[in-house]
1. Matching task: 1.9 is the computed value of distance in nm of label points 7 Å out along Cα→Cβ at positions 8 and 56. Pick the structure from P, Q.
2. Among the shown structures P, Q, from which was the value 12.2 of mean count of other Cβ atoms within 10 Å over residues 32-39 calculated?
3. Among the shown structures P, Q, from which was the value 1.3 of distance in nm of label points 7 Å out along Cα→Cβ at positions 48 and 72 calculated?
4. One of P, Q was used to compute relative contact order in percent (Cα under 8 Å, 6 or more apart), and the result was 22. Which label is that?
5. For mean count of other Cβ atoms within 10 Å over residues 160-167, which of the structures P, Q scores highest?
6. Which of P, Q yields 3.4 for distance in nm of label points 7 Å out along Cα→Cβ at positions 64 and 200, as computed?
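Nothing in this text is a laboratory measurement; each read-out follows from the coordinates by a stated rule. For clarity, every value in this text was computed on a predicted model and none was experimentally measured. Cβ atoms are built from the backbone, for glycine too; each structure is taken alone.
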Structure P
Amino acid sequence: MEILIPLGRRILITTKGTLYATRDLELIKKGNVAVTPTITTIHSSISYLLEPGAPSPEKRIEAAKIAADNNVPIGVRIDPIIPYVNDDPYDIEELVGQLADIGVRFIVTSTYKARPDNFARLLGSLGSDIASRLRKLYGNSEYVQGYRYLPKKLRINLLRPVIDSAKYYGLEYAVCREGLYGKEWFNAGSCDGTHLIPRRIQPRGLFQ
């Protein structure tokens with residue numbers, strides 16, 4: 001970033017970390033940079049199971065607020081939504097409400113797609129009852145480009161609380177890689193948050 005930012009390169013940081021709001025903030029806030037941190041749940045206990053070693057949800061929300069307060073454009077990935085794990089509609093609405101309050105502008109979300117390696121790790125981190133339910137759900141799922149997708153109706157039910165909450169709080173939103181189209185599921189300038197990147201420095205060099 002020390003090389004790319006002065007050249008006016010467009011940068012989107014996607015992370016579960018918080019260094020963008022601490023170590024790197026002074027550099028980032030001067031450049032053509034936006035950040036889309038992943039905040040999967042409001043519950044530290046769930047986060048610890050899904051993302052061992054990553055900062056807690058509280059620390060990630062705090063980092064997003066610091067960046068937003070310094071005029072760094074922030075979108076948040078509530079991703080993936082996993083049945084029986086982080087799909088409680090009330091928790092989702094609370095999370096989106098907190099994000100709206102701190103200046104987040106954009107929410108992108110998707111459901112969990114299973115591959116043999118990550119599915120085994122996921123099941124191993126959860127209790128036997130939830131693991132058994134997920135094994136049954138994904139055992140009957142659709143296989144698409146190396147991933148197992150849940151049935152479309154179930155994916156819609158899982159994603160709707162995120163989208164409805166984003167609409168309620170006036171945030172941009174996007175659902176990607178789900179085969180869901182139209183303004184109901186996509187109301188933003190991009191799927192990944194690149195539309196948030198500001199133009200603070202005129203690009204120089206070959207790719208202007």
Structure Q
Amino acid sequence: MLQAQNRFEMMREYWRERFLETDQARLIEQFHLAADDQYIYIVYYEQRYAVNRSNGFISLCDDPGVEIPFGPLMSIYHLFCYSKPGAMNSGRFVPFRQVRGASPFAPAFEKSIAEELSRPFDGHLEALRRASEALKGERIKQGDAGYIFRAFDCMPVMMVFWDGDDEFPAQANLLFDANITDFTHEETVCCVAGDLMRRLKELAGLYQRE
């Protein structure tokens with residue numbers, strides 16, 4: 001536990017310092033972010049974060065004292081540090097295994113998605129729909145519950161969920177814009193997916209069941 005905490009702190013410090021090397025004006029313009037002399041503000045899965053422009057620390061606007069989990073921290077830092085100038089979405093959604101550079105991580109990713117989304121929401125279809133609406137998902141006509149969410153304004157994530165029945169267990173899939181690695185590192189897509197699972201379970205009141 002202590003070793004994991006130390007690793008988290010080391011990674012947070014590394015990326016905090018990397019952020020301070022970025023062209024903040026370019027990021028603000030590229031992602032149409034609100035900013036003032038002290039902070040850059042960014043919304044991640046409908047939660048607003050403030051990034052301190054002078055020291056790089058990130059806080060949650062609604063609860064500045066709370067410790068930010070690993071996933072949101074890395075997702076925000078990596079968007080700022082990996083995004084290419086002029087990056088644009090393709091409008092084409094692909095499964096994780098087709099994301100550029102992600103294929104080595106695909107088996108573990110797909111297994112974790114099946115467990116992290118399918119299992120807690122199996123038999124809780126309405127709870128998933130309510131959570132998806134609360135997260136401002138755009139309903140699509142796929143699966144029993146299909147939605148497109150915005151991790152960031154520039155980063156759509158598609159979820160397709162089929163509820164279980166007497167013959168088949170629940171199934172779920174997440175898809176990403178084919179150009180997502182123009183905005184972040186391929187491994188960070190796992191953080192983006194994991195944070196969606198966490199937010200949906202929180203909003204459905206199922207997070208404590210895990």
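1. Details: P: 4.4; Q: 1.9.
Attributed to the structure labelled Q.
2. Details: P: 23.0; Q: 12.2.
Structure of origin is Q.
3. Working: P: 2.7; Q: 1.3.
The value was obtained from structure Q.
4. Q
5. Details: P: 20.4; Q: 14.2.
By mean count of other Cβ atoms within 10 Å over residues 160-167, the leading structure of P, Q is P.
6. On the way: P: 2.0; Q: 3.4.
Attributed to the structure labelled Q.
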